[in-house]
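Presented below are the structures under discussion, each in the form of structure tokens.
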Structure I
């Protein structure tokens with residue numbers, strides 16, 4: 001297998017403060033070629049398209065997203081947002097920015113992602 005890297009960017013419904021999270025994932029030549037062909041045909045490589053047309057890859061991406069949520073939850077700033085009061089910045093707790101909480105409560109249908117190939 002060659003090193004075919006794709007970038008997954010995901011958001012979770014209800015966790016707007018967390019914004020988008022991205023990570024890289026390696027795929028086989030066959031999957032990379034299928035994604036390239038779909039993109040060349042004008043398809044948008046998002047969770048809707050992949051879940052309908054590449055079910056195995058969709059399951060693998062969801063698993064990788066959950067693994068990434070766990071990894072992100074180890075960040076000491078996970079679950080906090082920066083707030084400025086009188087010009088002084090500090091981090092305050094915010095459940096809507098918590099990858100740890102996402103991991104526990106997010107259903108597969110709450111996860112939206114898109115794939116970028118290079």
Structure II
């Protein structure tokens with residue numbers, strides 16, 4: 001058996017509009033530190049086998065906290081909505097996270113490339 005190249009895959013910011021939704025098997029999250037502080041990248045394996053990461057934001061982070069690894073999900077960006085925050089009322093990024101129980105699978109930790 002020969003070697004094959006391992007790649008991290010693409011990471012997208014669905015808030016910027018390049019990609020409005022991401023669909024695939026949830027592999028887990030990685031915490032990174034940016035100029036704005038700690039941030040999460042959520043990794044998904046698409047049906048074609050490629051992996052894609054999605055930069056987190058408050059609404060997505062709260063939704064993904066209880067997402068089990070192996071869940072087949074679709075994350076769709078909905079735009080901003082006026083919400084009450086600890087900083088007052090302001091526009092906040094919103095998303096919809098859906099799960100397809102029929103396509104969800106078991107994911108072993110060693111299968112996860114975050």
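What follows draws every value from the coordinates through simple rules; no lab data is involved. What you see is a predicted model; the values in this text were computed from it and never measured. Cβ atoms are built from the backbone, for glycine too; each structure is taken alone.
Match the computed value 38 of relative contact order in percent (Cα under 8 Å, 6 or more apart) to one of the structures I, II, and report its label.
I
Here P(r) over Cα pairs in 10 Å bins from 0, in percent has been calculated and equals 13, 41, 27, 14, 5, 0, so which of I, II was it run on?
Working through the options, I get structure I.
Then there is this: Thinking of I, II, which structure, once helix-only ellipticity at 222 nm (-39500 (n - 2.57) for each DSSP H run of 4 or more, over all residues; to 500) is computed, gives back -1500?
Only structure II yields this read-out.
Matching task: 1.17 is the computed value of Rg/Rh (Cα atoms, Kirkwood Rh), for residues 57-104 alone. Pick the structure from I, II.
Matching structure: I.
For distance in nm of label points 7 Å out along Cα→Cβ at positions 41 and 97, which of I, II scores largest?
I
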